[in-house]
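Pasting the structures in now, so scroll down.
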Structure I
Amino acid sequence: MIFHAYGHPNIRGTHKNTLEFTKDEHLSVEGDCIIGVRADFDTKKLAEFARKHPRAKFTLSADGVVETFTVTMNPDFGDEHEAVVRIGEFVDGRTLAFRAEKSAKYLSRELMKKMKEGAVMEVSLEAVE
């Protein structure tokens, strides 16, 4: 499963508990968990993936910078606008995944710099058994 998200000058990627992809085109500096805007994910496909695969590996890549981490998928994900990945146990309809190994704060600063400069991020989810 693959989708894309775009960079924005206000991306900070400093939130210690979450990271988020949004379909919004703009971002304020208060959105410190958002690491990509204009995300093109298909909610139904992501929800189906989450129901079929309890664990997954995320691979984030932008301009040659790659980050990977594993998560537990939320089978009840269903938000049409935002996909949130959390380190902790909290789960709601916006939560795509939880028990993540990384949040925005723990992603490489090089990756966040690329996104701040407007790079396109490819987000790939692969089932982990």
Structure II
Amino acid sequence: MRKLVSSGSYLEPQIGFSRAVRVGNVVSVSGTAPIAEGGGTDGVGSVYTQTKRCLAIIKAALAEADVPLSAVIRTRVMLTDVTTWQEAARAHGEVFANIRPACTFVEVSRFIDPDWLVELEADAVLAE
């Protein structure tokens, strides 16, 4: 079974990717940017707000794939300025404090949209 999940991002058809892909009991959520519901960037200038938006998109994608947030085993947080990691960590901790997936923070030079300060990825595995 292969299930593709779309978030409606304007970039999905252009790039040819899915927000998430579930194969059996494994799901991967692709790099998730802080795209606002109506388009544009949510939380311009705020790493914390942007991280919260990315996590909300990830949570919705997992739900559409019938995967609970508690199944997340790994997250990746990519920041354009790693010195702001604590803002992203605060938002991440609000969601994952009890789940505690493996997590990596890395600095990248930039994203597709210069207003994006952070992107997140997640991997989940359902118990068999």
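Work out mean count of other Cβ atoms within 10 Å over residues 45-52 for each of structures I, II, then name the structure with the largest result.
Details: I: 16.5; II: 20.2.
Biggest value here belongs to II.
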The value 13.8 for mean count of other Cβ atoms within 10 Å over residues 37-44, derived from one of I, II, belongs to structure II
Computing Kirkwood radius over Cα pairs in Å for each of I, II, the value 14.6 comes from structure II
Calculated from one of I, II, helix-only ellipticity at 222 nm (-39500 (n - 2.57) for each DSSP H run of 4 or more, over all residues; to 500) reads -4000, and the structure in question is I
Working back from 21.5 (mean count of other Cβ atoms within 10 Å over residues 53-60, computed), options I, II, answer is structure II
Taking relative contact order in percent (Cα under 8 Å, 6 or more apart) for each of I, II, the highest value is that of structure I
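Every number in this text was worked out from the coordinates using simple rules, so none of it is lab data. Small disclaimer: the values here were computed from a predicted structure and weren't measured. Cβ atoms are built from the backbone, for glycine too; each structure is taken alone.
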